[in-house]
Structure I
Amino acid sequence: MITVNMHEAKSRLSALVKAVEEDGETVILQRNGQPVAEIHRYTAPPAEPIRRDLTPDPQLRAVLAPGYDPAEPLSDDEWPEDSR
């Protein structure tokens, strides 16, 4: 384990990361003598399986007005003026 203050960490960041990467070291960063952060080798979280739930959500179901038929053609007065 390597312990460094913030100024030293800024000056030696590349070397510290190399020690973490190659030697598996852990670096403790200190500010005013107190540990504030830790740098260690990254480990990827285990991959979760992809969930394929294609069931439609009933809350997203379209609710049409009573008696409305979306396939019914529009009457002449329902068309916009510039589309007649």
Structure II
Amino acid sequence: MSTGQTNKVTAAGEIAFETRDFYLACFLRCTGYDLIDLRAEGHRKVFVFRDRATRRDDVLAFYGDGAAVPPLAFSSTIKDMKALLHNA
């Protein structure tokens, strides 16, 4: 099963991380990753973030239930990201 995560190089030469996982995208935003693009891929959206050296560990912590973010910040980020999806 694919999680829909890839690394890309942007036109500006930056390394970007892409995911289709909505809750991972919310977690990354909540922990300070810069969302640099939101693009359509069929009827789905792909979240594109500026990559970090710690991203692999951050993603593993998210999926391994080893990450902690403030619950209200995560809830607020989910609302913001849903609004972004519906208004994009």
Structure III
Amino acid sequence: MRVSRDKVNRLAHSVTDALADMEKVDFIEDRNTIRLEVRKILEELFNEEAKIDQAARQKIESQRRTILEGSQEWDILYRKYYNEEVKKLGI
């Protein structure tokens, strides 16, 4: 799933606002620097998730017979291959 830049920015703002509202959190940097770092981390996570998704889809496509996306078999294989890719990364 591709998340737009605008949505990532809104998420970063929400995370930064939530952190700022916590009594036990003090910002050493200014709020915008924190927001930019949160956005960078979110973009990296979404990119990594896209790579995992693509690897799982590639494994399904490499099957000898065609498996239709949306079918129960496709969903089962997708979850299996997705989880395998996640485990490879040690997550």
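Quick note: the coordinates plus some simple rules give every number you see, no bench work behind them. Note that the structure is a prediction, hence the values are computed from the model and not measured. Cβ atoms are built from the backbone, for glycine too; each structure is taken alone.
Match the computed value 101 of volume of the Cα convex hull per residue in Å³ to one of the structures I, II, III, and report its label. List each step's numbers first, then the result.
Values: I: 350; II: 101; III: 127.
For volume of the Cα convex hull per residue in Å³, the value 101 is produced by structure II.
Taking -12000 as the value of helix-only ellipticity at 222 nm (-39500 (n - 2.57) for each DSSP H run of 4 or more, over all residues; to 500) derived from one of the structures shown (I, II, III), identify that structure. Mind dumping the intermediate values first?
Details: I: -5500; II: -12000; III: -25000.
Derived from the structure labelled II.
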**Message:** Computing distance in nm of label points 7 Å out along Cα→Cβ at positions 14 and 38 for each of I, II, III, which one ends up highest?
**Reply:** I
